[in-house]
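Read through the structures below before going on.
Any read-out appearing in this document is the output of simple, stated calculations on the displayed coordinates, not a laboratory observation. Because the structure is predicted, anything quoted here is derived from the model rather than measured. Cβ atoms are built from the backbone, for glycine too; each structure is taken alone.
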Structure I
Amino acid sequence: MRGMTPQKTISIIGGGLSGALVLINLLRQQTATPLTIKWIEKTGEFGTGIAYSTDKDYHLLNVPANAMGLYHDRPTHFHEWLLQNGYQYSEHDYVPRKIYAGYIQEELTHYLKNNRNSMVHLLHGEVKDIESNHNGYWVILSNNKRFQSDEIVIATGNTIPLPPALRDMTYTQHPSYHNNPWEKANNQFIRRNDDILLIGTGLTTVDHLLDLYHQDHKGNIYALSRNGYIPFTHYPCSRHQQYPDYTHELIATSDISKIYSIIRQHIRKGIKAGIDWRIILDTIRPTLPKIWNSLPLEQKKQFHKRLHALWNVARHRIPVLCADIIHSMKEKKQLRILGGRIAEIRNTGNEFEVTYTSRKSGLQETIRVQKIINCSGPPFPAHDNSPLFKNLRERSMLCPDELGIGWNATADGRIMNREQEIITGLYTIGSGLKGILFESTALPELRQQAYALAQLINNTHAKVA
């Protein structure tokens, strides 16, 4: 097979977990039809992405080991790998993310080494554009080099947050404002007694709070988001509990307020029976796309306006160990979690003067800090102004979905134009499907998407051959 000339070229744009899952599944499912696979990543680091590139032992997975397998048909595979490699973690432990990165790399290496039927090229570069041609597409890099590709998977994952849009944006030019929360050099510029503002109160903020705690930081820390919600905590004692699926009740209504009310009723009912509310919420996770797509557009918009922030902190939870550290920082009055909208950020020389409208009081309040780190989370793909997405939007090769969150696409990742016509050979995965599938960025969803997408691509080429 090694001597055969590959007939089709598949390009995967994005070197993080989404791209790794697509590549692994393409190789795992490969047919007799040979492929050339080009995997492109602008950082040159393949497989780990932002989430798993940490080197800190205290940055933990937010899901137990027995649910973090890379394969849709083997969710416990990661825990099996841990035992085989001498790690003493139980199936219910929250493992350091740097160990998970090693797991991803080892699985990638296995499939790359044992691949007998496809040619895989790892390319360090940034894709700035895609152009159609009569043979498929040109993939154009930032250095203006280009290559032919029959099909393309956009698996770019998370990108850098957008700075708060204020009347005066000069604060973004100050060296003490850090817009990339994942830049490893950030901690080098923080002095031990600096007062710090973390914009956002989600999982990225949790990582920074853990960093500051373990660095024995002495300054005041403020975490500010519109709602002031910090992620809820996992409750390990409930892991063996079960609750009956109530999806049928949720899809029987098309009103988001009624759905919210039904979920709350089941939570109250479950609590009376001794069932943890987290189990009741997680019961409907596999059917969330079905529930989501039963709603009319206006109700989906209402959810994003009124309930999306609350859903995120309830669904995307953190381990008890991490929550205990945050609680201790709050108890010591070192950490304040604030809810409100930033009105102005003004640099006064040695510090920033940040004015925000308090969600609680409705009044404007001011805090003074020496450093600001933007942890507000990645923008929706449809709002991402990277060269690739900007160029594709301008030519309508990528169109925002009806919510303006991700891309107009089918549930299995085939990208569509404004006329709802499928664009042959152009696919997306993960964050690009968030508006279509609702939950689309956590591992259980990503591994299922990658499996189905690889199956779709491989089957297409098998039929052609």
Structure II
Amino acid sequence: MTVDLVIKNGKIITTYGCWRAGLAIDEGKIVAIAKEPHLPAADNVIDADELFILPGLIDAHCHMRDPGFNHKEDWATGTKAAALGGVTMVMAQPNTNPVPNTLERFNFVCDIAKKKAYVDWNQMASPLVPHTHNMEEEIRKIAEAGTINFKIFQKVAPYPYNTEASTGDTARIYAAFKAVAKVGLACSVHPHNNEIANYLEHEWKEREAKKYPPKGFETASAFLRYIYTWWRPDVMVSAAYMLKYLAHAAGLRWYALHCGQCIDYINLVRIAKAEGMNVIADTLFPYCFIAPLKKWPWIADEDIIIRVAEANWKALLDGTLDFVVTDHTPHTKEEMEVVFEDPVQRPYGHPGRLDHWGPLMLNEVNRGKITLQQLVRIASENPAKCFNIYPRKGTIQIGSDADLTIVDMKRKAKITEKDFPAGKNELPLYSKCGWTPYEGMEVQGIPIYTIVRGAIVMRETEILGKPGYGEMIKPKLPMPGYSRTNPVKWGLIF
């Protein structure tokens, strides 16, 4: 028997152990796990001596910006960035143009991904169906077409929060929750209290008017840090409490989003899980890192940075937060500099997260914050389980897709904004917008191979894959969700 690919002499890491062995891969699947000489012959052999073999990393929350905003990123550049970072599957957010909130629009966005993607993928849909369509019927059609999750942006503001995927209408959100619950999928919401946010921003402008625009800020990031001194956690947490209640009332599996930004939000999820509510929750990886957190404009206080990072690690390791994501949010430098003219028009987020997610997380393993087994749990296995694509994805088992991230835990490199090929011991940038706030950081622990369904998509920072190779991965329905047969009954208590 000859197989397509054999990986020998590696150290295989899963959540249930670590052992030295090899893998045989044929027709995209793992067909054998064994030590030499028990591995079959192969057309292609990788000697992984001194390397670690992980299940492919899964990013359950990123922005491809395609279609509609692909001057920032598109499915090709975004999935190349993913491959560089050791990511074998991405789940894209729906704030595109058009928004995938009908079956026709959903299929249109997916057709673009099918032609461009280098790694496997899924497109999240918006349940905010146009008023010209029947909400329940359209959500059912989109679910049957294969979306992995529905997403609402509760924040209403300049892009990326000014599309049809955004609403502050609580009644509409509740109706969407009930419709999504019927098809057996989860729904995530970017929580935001628009009224409190507007009040706090107005209060800040009144206080700072005489000093605005301030001098001495050389970068948009530093300027954003200044104008975000008005922001408080209650903007997000007050909304999250309401969403928790509405999700419970609707019988929905609630996907709590961006939890790691606020310690109070993490505690709310902890309470929800203790109550037995079916909730899954993520955090963004920058919230976990003290050094990168200093680059986040809305967290300026050193003590807060440390407490936020520690709270995130604790919640990830004790199971309060299920998985970690990138929330890769590319904007051009020119768009970031708009804040110098008008802070209200500021964009949110930054790029470079997909390109260097793997190295940044592996660096934390080397720093002793987590183990490789724990990394596999929060970045591979748990997202696959939460979205019901396990054990096809997220594990190393016979019969599973051969999605693998092979890493060198000893290698060091510096993050750069250079195109491929960068210099020796430098990591290039594939993201289309061409910059990253992590530029110049040195990390230890580098993905050497990214393998998707048996094909080598990235080797030694070079993309070897082909556009369109990435496959849409559909979840099994219904997802592990509410089996509650007694929805909340409304009534008066006297």
**Given 1.4 for distance in nm of label points 7 Å out along Cα→Cβ at positions 348 and 372, calculated: source structure among I, II** = I
**Origin of the value -0.74, where log10 I(q)/I(0) by the Debye sum over Cα atoms at q = 0.11 Å⁻¹, for residues 244-403 alone was derived from one of I, II** = I
**mean count of other Cβ atoms within 10 Å over residues 172-179 - structure with the largest value, from I, II** = II
**Request:** Identify the structure, out of I, II, from whose coordinates Rg and Dmax of the Cα atoms in Å was calculated to give 23.0, 72.
**Result:** I
